[in-house]
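Enquirer: Following are the structures in question.
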Structure P
Amino acid sequence: MTSKIEYKQRIAELKKQIERHNYRYYVLDDPEVSDAEYDEMMRELMALEEAHPGLVTADSPTQRIGAPPDKGFKPVTHRTRMYSLADAFGFEEVTAFFERVSKALSGEAVEYVCELKMDGAAISLTYNDGIYAQGATRGDGEVGEDITLNLKTIRSIPLHMQPTESPPALEVRGEAYLTKDQFEKLNRDRGDTGQNLFANPRNAAAGTLRQLDPKITAERSLEAVFYAIGYGSGEDIRTQWDSLQYLKNVGFRVGRESVLFKTQEEVFSFLEKWREKRDSLGFEIDGVVIKVNDLKQQERLGYTSKSPRWAVAYKFPAEQKTTRLLDIQVSVGRTGAVTPFAVLEPVRVAGSTVSRATLHNEDEVKRKGVLIGDYVVVQKAGDVIPEIVAPVPSRRTGDEREFVMPDKCPVCGSDIVKPEGEAVARCTGIACPAQAYEHLIHFASRGAMDIEGLGDVVAGELREKGLVKDIADIYYLKRDDILRLEHFKDKAAGNLLAAIEGSRRRPLSRLLFGLGIRHVGSHVADVLAGTFGSLDGLKEAGTEELTEIPEIGPRIGESIINFFKQDQNLKVIEKLRAAGVNMTEQVKTELQTLAGLTFVLTGALTDFTRESATAEIEKRGGRVSSSVSSKTDYVVVGADPGSKHDKALSLGVKVLDERGFAELIGE
């Protein structure tokens, strides 16, 4: 029988292991166990604590989440003041900071530590004998708010300092923040539930820290990074760089990108680097903090009433501005995607004037709650693409109106459809000028009409010179037209004309694939051609007739019907018919000789392509898988088959070479 002492020992052991894994995962980004193993330890600890509630302690990892809501936040007086930093908005102001430091220190050698300035909320943590005791906001610098339970939910904050001679009291300073992914998820979730969106990660982090219910804070997955010791330490720390190393050694996450420099020139290079690379990070930064490294020099430089004289925050050009949303219009992309975009009152953002911004799709407009006439927060995604972050509801007058997606393409007049379950609306016209280039390349591609010599460069020239407006125009090209193209002489022109002529006789399945009907890939085109036997037969099919085919679901059926409803598409088809393009195919009557069998193809096939072998299998009722298992019936191998062949042999799966495969399918 297990004794209470043994339970207590096991709980202590689990707590120690989990805290170690939290440190490696959230601070070092170097986990030692899988998520499943970590979850198993947490489940065991929770079960033990539930069975023995008297053994639950406040520093247990299970107590990070689920404390009862408080009625408010108590004031916390910081042991040492949390100053704000003076800002420098250009290299000239950074130079002025260096000059002030040099003058005050009478020409002494000065080293500088540069740290990325997180776009989050300042926090202060207190540890007593190495155990997390209290967490607070900065507040006015002297007095903050007690958010101990909320900060406890942040996994990158250690509940225990790493084994060392812990000081009786330690106050550390840092920043709580949201990663870009978490910020986007938070705003997405808020938009889905009709809540106002956060304008930026900093506001979101601050709001998250001040939730009365710690469970809400926990759900938002904040992170934290630390950069200073406010009070106490067990080490002889003489520099800011020493402080960072000490914090890292006892279990706190510090900025990996922080660097110690000996010269001002190195500092300027660092500022340049991160001004360019800021968007490569998974979190937002709004600048770089520059600090005098030597703590005694810091002491001599002292403070103003608001900020230290030994540090400055170099701020990047502002990425966000507020402006008026004048209208929402739509553009048609080369694949037919119809995308709403914002027409803005011009505003300068991150060094350039912005008058348009992307809105992605109709669902995104609704999710963000953006109305025409709103004041909106605009930012440059990746310093390049302007986008709307959120509206400013408090500035609404009542004259704002909702955006409605048009039902006709603004370029060609064809129907705009948005299939159920998809976010993107699309133009259904195959001759739409906005997407004609992409249609042309696809139509001539190897898997479709296979017109050798009509690649993307030639397609672009044909469009630019006005020789081809839709795919049917290919069949009306003359030799003189082709000779107008760059690098085309008599022989090349003749070859292209011969390829075009040959494509007229392609089977219907190739034509169907080449028409670019949404969701109709090569296999579905093959099934449709074999079932209906002619383009006219397919055109007349109804929803019920289409969806009776096993491979055709409601989404594909709806797409086919929408395609044949467009007058523009029917006109192109008639031009193809008049040009002599084949529109029939023999109805397939192959017996389902491979029904229920699973195949895997591996190695370099020579007698078949992967696509043709797959088609042969599927039309006989078989299926093709990408991996070998005990349920695989045949593995078809070409040259250099690799590990799939080895696995088939080890499992006793039957292996066929191409000749054996051809015999199996009766070819």
Structure Q
Amino acid sequence: MRKIFFLLSFSIFFNLSANHIKKGFKELAASNYSYALSHFQKGFKRHTAAAAYGIATLYFSKAKYNIDSTYKYMLICEQSFRNLDAKKRLKLQAYTCDYMAISNLKIKISSLFYERLLLSPSIESLNDFIAIHYWSLCIPKAIDFRDSLALNQACITNTSASFKNFMLLYPESKFFQVSKSKFFDCQFHEKTDSDRLEDLDAFLLNYPENPHYDEVQNRVYEHFEKLNDIEELTYFIRKYENNRNILAAWRKLYQLFMKDYSDKRLAEFKKSFPDFPFMRDLDNEINRYQSAYYPYKLNEKFGFIQNDGEIIIAADYDQVNPFKEGLSIVLSSELFGAIDRRNHVVIDFKFDNMEDFNLGKSIVEKDNLFGVIDRNGNFVFPMEFEDIGWLTDSLLYAKKNGFFGIYDADNHLKSDLFLEDIIPFSGDLARIVMNGKIGYMNKDLKIELPTEFDEVIPFTDSSFIYSVADKKGLVHSKNTWKTTADYDEIYPINSGVSMVRINDKIGYIDARGNLLLALQFEQFVNFSKAGAFTKDGAIVKKKNKYMLINEKGKILVTYPYECINEWGDWIPVLKNFKWGFVDQKAKVVTLFEYDFTEKINNSLFIVEKNGLLGVLTTKGVFSIPIAFKSIVRLGKDFLLVEDQNGFGLYSIEGKLIIPTIYNLIKYYEKDVLVLQKNDSLSYYQINSGAFIEPK
């Protein structure tokens, strides 16, 4: 009986609880939230899932909005619902409580939690959200946001350790590669910013996976390459044989070694560096060097032939220069470049002008700006100068912003002087201009003669002729003495004596400017040469008479002629408007029958008769007959002659070398003459006497 009563009581209680749930949802629908909450609380113990769902829904409403309470009861609902059997779950569908509804509510609540978190986000709060709300649709955004905050924090610290820590904490992050890249950057800077060679070496040893590895290899190479030193590059090649720049180092070493380009230097390089990786090219270069190359012309184009006349480079260029330091400057389509002996273009055709290579460097011009390139076409001087030129074999002057600086061949400034103008060294001195005044600089790049003159030219090894208001005087190269500027002209010194002129009177001074012979002599044709002192004296004209005098002015010989020319074993003199020759004692040695004479040396004279020229010797015979329109000196050993057929060549002794059939004859290089006939070029080898013509 008691058992029946208990069951009856339980059934009544259960029905009462179920009734509370039903009334709770009814009151909730009517927005009677307090009554709804009371009913749900009374039915909570027996119908937890439904009551919790109702309370969660109540707190999610606008009137009772509380996402924390909603979240709490939503979790209770989910847990309780999971423990219900299918029959009880089915009954809850009357209140729209099922897995789908619970899940949707969870997602909505998590989204609201995420929105609230965004009001004051932190890595910690995001980590909590990710851990607690693992089902949320906002999890990917939360993870990315957390990772971005963590990466930003690492960026603020900006050390390799901070980025390494990020990667350890967040290995799956979409920012992992960004962090990895920044980690490598920091590692690179932390280990190499000192730029000490030992630090660079340590980096290469310890961090081969770093993407800056190649850059560090380049910086190691730069430590040696920038020195432009053969020994330093050799050390680099031997120590860093696996460096990515090893081939460039070999080429740079070859370039430096071959500044003084010659066959001997090529052979020396081969002997010194038997492991040179381009040995085949070197052997070919040696073989090509042993065969001279000469330009030839065909159809207005130029190429090169060898000693035997064999065409080695086709006539494809508008202009070619002789090979120098293994390269030829050539013109193609109005632009200059450079080729090697294999006819490979070494320097692209892109310059308006190029000079021959000197010590492995070429001065180039483009759009009225100048620069300097090396044999590989790399700029040593950028294309930004108004003028560049060689000052010596190893120094250059370069003009920028209106002033000249002095540099070595590797673009290192060698002087703190900036000049308005400079003329390359003649002997040991170079002419310079500063503030509109002229002076001289020595090879130590120190001012030898201060820049305080309107004009100044060398006189002796230690003195200059200076000008002030069109008058000239002498000044010592170190400015330790100076004469007054009294003369209209001071002529080159010869045998320690110099002519001076005021108006039309000639006198003589010594090397210090002391007057030796007063200005009492007259000007005459070619007096600047004929009047120069020799060991025998000087020829002067006084009171319309010519005479030979010594340094004291004593008359040694008189010459009763209308004009007289240079002193020598034979002296040209003019009588009755015809030239003849007398000896030093004024004794006549030839007839007076020539219209013109010009001294070649003490034993040879060019003479003109009836409009034709020949060469007369002091033996009284013609080494070259009087048969030519012109005769001029070509070098020290030859005389270039011209007749109605063209140009030809005689030796200085009078031997016919080349017949007069050419339009042009001139030196191509030492011991080789170039001959032009009509549109063709050929060559004459002086030592062998061989002619070279294209085959």
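Enquirer: Looking just at relative contact order in percent (Cα under 8 Å, 6 or more apart), which of the labels P, Q belongs to the structure with the highest value?
Expert: Greatest value across P, Q: structure P.
Enquirer: Comparing distance in nm of label points 7 Å out along Cα→Cβ at positions 191 and 495 across P, Q, which structure shows the greatest value? Could the numbers behind the result be given before it?
Expert: Values: P: 4.9; Q: 8.1.
Once distance in nm of label points 7 Å out along Cα→Cβ at positions 191 and 495 is worked out for each structure, Q has the highest.
Enquirer: Which one of P, Q has mean count of other Cβ atoms within 10 Å over residues 423-430, as calculated from the coordinates, equal to 15.2?
Expert: Q
Enquirer: State the single structure among P, Q that was used to calculate Rg/Rh (Cα atoms, Kirkwood Rh), for residues 263-534 alone, giving 1.17.
Expert: Source structure for this number: P.
Enquirer: Consider the structures P, Q: one of them gives 2, 9, 11, 12, 13, 11, 7, 5, 5, 6, 5, 4, 3, 3, 2, 1, 0, 0, 0 for P(r) over Cα pairs in 10 Å bins from 0, in percent as calculated from the coordinates. Say which.
Expert: Checking each candidate, the match is Q.
Each reported figure results from applying straightforward, stated rules to the coordinates on display, with no laboratory input. If you're wondering where the values come from, they're calculated on a predicted model, not measured in any experiment. Cβ atoms are built from the backbone, for glycine too; each structure is taken alone.
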